[in-house]
Structure P
Amino acid sequence: MTGSWLITLSWFVILFFIIRKVKFFLPENIPFQLVALSFTLKCAGAILMGLVYTYYYKGGDTFVLFSDSSIMFEALKSHPADYFKMLFGIDSGNDYLKEMYYSKMNAWYNNEFDLLFNDSRIIIRINSVLRIFSFGEYYVHAIFFSFLSFAGLTALYRAFSSAVKKHHQLFYAGIFFLPSVAFWGSGALKEAIVLFAAGFLVYSSLRLMEKKSIVNFLILISSVFLLVLTRFYFLIALFPGLTGLLIASNRKNVWQKFAVTHLVWFVALYSFYFVNPSCDVPCIIAVKQNNFVNLANYSKSGSIITQEKLKPDWSDILKKSPAAFIIALTQPQSFSKGNIFLRIASLETLFILLMLIEAIILFRVPSKEDVPLLLFCLSFTVITFTFLGLTTPVAGTFVRYKIIALPFLIFLAGYFISNSKLFVKNTV
């Protein structure tokens, strides 16, 4: 046990040193002390999540994916060719690989609730690579995942920083210190990789607008690839707002350009069925929601919001979308029941709602150059929350799935609060 924590601490120090020396992790106007505190908080959140899964949940997907990776990693020592085939997905339908490796894993074929792609496989592969450095210690993996999440959030802050004129440290802290982001977005789970990929997708896109670069292009392609393999629907949610942001970079006809990109996006979603009948978007959304309802009932979840199942047609989805957005925005709200994590998340939700109310009260017309970025954040937040509200019938599940959109929402609310005349002038 002592050796395990010593290895974990050693990797924490190494990654801490990298953060101290690499300029990317030290944004302008942000002191290193705040950066160090943010990374330490994320590592603490990753370790706490592992302990909670161990002693409270008695297991969970983070340990299932970690355990499955050992089967793949063993092939590196005995049959390296097999390992690299599995790592890069070469000849994945091979009966030999299925019998020798995949059939022994718990999550490789567990695709019942993951549509389009089995997003567990990329995490198994990442864990198998990390085993080269971790000596099979789970908490080393947790530290690495928290580092990736930290890098993605740093990239996201850097993307937002062009619109941050003051109170830089508050914006930075708002992105990193939200309890759900520090907890669910730090451990050895898909969410850490999603935050990493989404942050660098936005950051590299904006960098390419400023200057064409092979490095930024490769980062962009890699980020898209990671999102495809982890949470494909977040990539779809990012697309219209990010496209609008890119084509509105000249700040002319911004609202019209955003309206057109979103209209084209919706028409494309509607037309998928005619191009490929297997990509029936209403059916995909309905099946995902119905599976969630079935799973919630089977597991006797104590925080089910609704048991009404979606119909696989656009009319039902559009009719229920406004309520779905409100539900995702305001849930969870459980102060008198549920576990401690749900109650903390409820306080976080209340805090965010109060921020939004304050932002609306103190609203001022934003600077013209900031409008495209603000509309992008609004677009991604609304689309993501609506999708989650439609497909996720359990309040507790919102806590984990919402974290990808929370930095966008916090920045959006913080922007209008920060630029208000009534905001305390001597705030950091």
Structure Q
Amino acid sequence: MTAVGKHMYNRIHIVLALFVITTVLQPETVRAQNMELSDTGVLVDGIAAVVNDGAVLLSELDEQTVLIVRRLRSENTPLPPQNILVKQVLERLIIMQIQLQRARRDGITMPDEILNRALADVARRNGTTLAELPALLAKDRVDYSSYRKEMREQLIIERLRQRDVVSRIGVTSRELEDHLEREQNSAYRNMRYRVSHILISLSTMTTPEELEVASKKAWDLYNQLLEGADFAQAAVAYSDAQTALEGGSMGWRDGDALPTLFAEVVPNMEKGQISEPIRTSSGFHIVKLDDIEGGEPIMENQTHARHILMEIDQIMDDDIVQQKLADVRQGILDGDDFATIAKAVSDDPASAIEGGDLGWNGPGVFVDIFQAKMDKLEINEISEPFKTQFGWHFVQVLERRVHDTTDDVARNRAMIAIRDSKVAEETELWLRQMRDESFVEHRL
């Protein structure tokens, strides 16, 4: 995977837990309890909910409930009453079913090649290989074929969300400058926050009466939390957010990357503090600041370099290009001007016009072999010709420095934060609208 694609899967939220611990009932036991015998004596699956022209099966509900119970116990999160937990799990499965139906209707699929890459990434992060992943899952009583199916569904849902929500959200230069201006003198700019939240949602066609009911529910819950109710347990039981079954946890967020929804609230909170309900178009949010870390300036080792690239084609093969580039390099060593030669012969149009100059760059910008060659050079030293997937290069290091990239990082994070804040809110509205437009009949 190239440097550009290293974080390909970072925005994909996989709900499934790879490692699970113990529970009172095995999945097979629970599933059997919710099945009935047919006339031939074969166990027949039941229906937990009808969703448009599809259904959520009791076996699916049982399996997901067991997995979530195991994960919550492993995280020491108190469990809500069983009927409330099952209701939350069922609602998540209903929302997933609605999204998968929309994806199928619109012809959205997930090729095996991309699925295998995602599974290989999961395996790598757990210290194993794709070939060994089924055995690793089996140790934790997780069926590989089911895991693979659910991973495919999650990737399809993410592709649908990218198309329907993310791709339609932009950030204007005015929004970016306003965001940076607000944060310029903010004390929280270099802070990191671990945040949880609970959402009491509103439908897209909320009546005044429904608004009053939701408001009362949010404030009642807020008061219960102030009196000592466990936040994670309350989130699992009552939150309508997609993070409900994670105890409401949103994980760590950099101060300048907090969603706009919380940016004016969280920095003014103390660790462990719970906010009053915050009203938005998607509903009422209750926020808890779980933890906070002091930030430091972001320093980066950077290199200023220039290079010349020659590509391989049908006329010039590897040997010819390598020899030609070696001759060009020798000419520069003998006194030819690097910049003039680069403008004349380099096949990298972006840098050729600058005399081969690549500017200042930190680690991770270039492909691995290019970075490794560059890192070994002394100042002004020119490397021997070497090959990457782009062709044959040689590179010269001009300068090195340790640079404070706090402002650059803040700008990138601000862009991400603005987009993420819009995406989070729009995703909740998008899901709520699809849910409101769907036919759902509970069979429990």
For 0.98 (Cα Rg over 2.2 N^0.38 Å, calculated) the corresponding structure among P, Q: P
Structures P, Q, by mean count of other Cβ atoms within 10 Å over residues 166-173: label with the highest value: P
At a computed 1.03 (Rg/Rh (Cα atoms, Kirkwood Rh), for residues 238-389 alone), which of P, Q: P
Structure from which -23500 was derived, helix-only ellipticity at 222 nm (-39500 (n - 2.57) for each DSSP H run of 4 or more, over all residues; to 500), options P, Q: P
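Coordinate-derived values only; no laboratory data. Because the structure is predicted, anything quoted here is derived from the model rather than measured. Cβ atoms are built from the backbone, for glycine too; each structure is taken alone.
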